[in-house]
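**Q** What follows is a set of structures for review.
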Structure 1
């Protein structure tokens with residue numbers, strides 16, 4: 001098909017490239033494609049002289065009015081962040097393009113490379129060590145990158161994080177005040193900043209309370225439901241199980257609660273617990289599950305304002321870090337032993 005007097009359409013591009021219209025749409029919206037499809041689409045676009053409205057604007061302004069959101073999973077915490085970001089950026093005439101990598105190192109790098117190739121204006125991402133090089137390349141190219149949830153230490157980069165150490169410390173302190181002296185933890189992945197900091201806060205609280213650290217009741221998790229399930233089995237097999245447990249994420253709490261149900265361990269009676277992230281289901285349990293709530297609306301607000309300010313050139317070059325406090329939501333899953 002050759003250029004005609006009419007403007008070529010996305011259907012024309014799909015026909016010339018011999019791919020589905022949806023594949024062309026994914027290309028135009030910054031999604032990663034197989035190299036063969038990407039090359040055929042790019043060749044068809046050049047041959048036809050096709051320009052979408054957003055592409056035409058980007059050629060004139062070097063802006064696409066799109067921001068990438070890069071996350072390992074769409075659990076309730078990340079989904080709440082995304083929902084708020086979409087609403088806030090839409091009000092500023094920006095689109096949010098999502099990339100999901102499941103903590104796969106290759107997928108993380110591929111996502112950031114696709115973002116660079118598509119000239120997406122900026123990136124909001126949960127930090128991952130594997131992203132260091134690609135994130136630095138985006139920063140060097142003048143693209144704003146903002147981290148939340150997990151840090152990538154050593155980068156001159158903007159951050160919106162919660163005070164994980166203080167949140168974990170306050171959770172354990174509350175259990176101690178309720179009379180618990182054998183308090184366990186299901187950690188997150190301690191190679192991530194949030195996992196390491198929550199463990200540090202737990203240990204700090206034990207030290208302040210004059211309690212010894214016992215590795216038997218520190219279960220090493222990796223943010224998966226199966227970790228929570230295995231942790232409960234491990235704790236209950238001990239000669240002296242913990243009377244209370246801090247769980248480092250709601251996903252692991254789901255597995256932990258399932259194992260409690262399977263074993264007939266009663267919430268708040270046989271074992272007290274607090275989970276990070278105030279999952280919607282926690283208030284529906286009877287007894288309700290105590291939680292450390294991360295302020296998702298506040299996090300999304302800081303992320304949006306910081307990104308828009310960076311894109312408008314309204315901030316000095318030095319990176320900025322915002323650290324937000326979490327809220328301890330006390331419910332009936334904590335038994336008072338005093």
Structure 2
């Protein structure tokens with residue numbers, strides 16, 4: 001028996017075909033390439049059906065994916081195909097398409113043990129989980145296909161465990177971070193970086209800073225607006241009295257006309273700290289209007305602890321501790 005030398009060649013450009021059963025880690029490996037290079041079947045299923053696990057949408061998803069693949073091939077760009085690719089006819093179509101444009105193909109095998117694939121698959125959400133017998137069949141198909149991949153027409157057959165994808169990923173992450181911080185000589189993200197850190201990237205595009213606003217007693221104010229709805233936030237540079245940075249969201253003051261001597265409702269503003277996008281959503285729903293950390297800078301109102309609820313919770317804790325002590329004593 002003659003052994004072929006281990007192939008670690010991945011040209012650029014190339015069509016890189018990930019091959020592995022469900023749960024083998026193909027998508028994790030694919031993520032080490034540039035996002036624009038990754039053509040994921042799950043992603044295209046989601047695009048055509050709003051559900052990445054909708055197997056009935058696979059035909060339409062494959063059609064859309066291959067149209068994008070051909071557009072990238074015409075431009076001589078590398079594409080990473082993220083799907084199981086355990087069926088020979090599927091692989092043959094990809095090889096033929098790539099040859100039409102003179103782009104080499106790479107079979108990138110993800111040789112994850114079957115037990116690991118089954119464990120990962122079982123932990124997936126119901127709409128993403130593949131039947132166990134399907135995973136087993138896919139794993140057998142990959143093992144059987146490996147010796148024939150060069151005969152099928154792949155220019156290179158590479159094992160994922162034999163290539164370094166950490167280095168390229170770290171390089172890209174480093175360059176991205178340098179751009180965000182302005183270490184590359186640019187302006188960086190500035191305020192946007194702070195918003196991302198607290199609330200994630202999705203809300204950043206909605207933010208607009210209100211120059212000259214006096215609403216927050218000298219602290220900077222921004223508005224998150226989408227259509228008719230908005231939230232107003234204040235950037236606190238000394239949020240806890242110890243120099244930490246944070247955000248408050250503007251809420252109506254709970255003091256109503258029934259609570260004041262002049263019969264007028266307090267106009268506010270009242271503020272409550274928010275630490276993440278979940279807090280912002282709760283503020284939007286009105287769930288923070290009686291928060292114990294709410295403070296009105298107009299009338300001086302401060303949120304109060306619900307002592308009845310706190311006492312009940314403390315009593316419940318004491319009761320549980322008592323049961324535990326009795327169990328220990330017995």
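**Q** 1.1 is what came out when distance in nm of label points 7 Å out along Cα→Cβ at positions 81 and 193 was calculated for one structure; which of 1, 2 is it?
**A** 1
**Q** Check the numbers for mean count of other Cβ atoms within 10 Å over residues 241-248 across 1, 2 and tell me which is largest.
**A** 1
**Q** Given a value of -12000 for helix-only ellipticity at 222 nm (-39500 (n - 2.57) for each DSSP H run of 4 or more, over all residues; to 500), point me to the structure among 1, 2 it was derived from.
**A** Structure 2 accounts for this read-out.
**Q** Out of 1, 2, choose the structure whose coordinates give Rg and Dmax of the Cα atoms in Å equal to 28.6, 98 when calculated. Working shown, then result.
**A** Working: 1: 23.6, 83; 2: 28.6, 98.
Among 1, 2, the structure yielding 28.6, 98 for Rg and Dmax of the Cα atoms in Å is 2.
Read-outs: derived from the displayed coordinates by stated rules, not from any lab. As the structure is a prediction and not an experimental result, all values here were calculated from the model. Cβ atoms are built from the backbone, for glycine too; each structure is taken alone.
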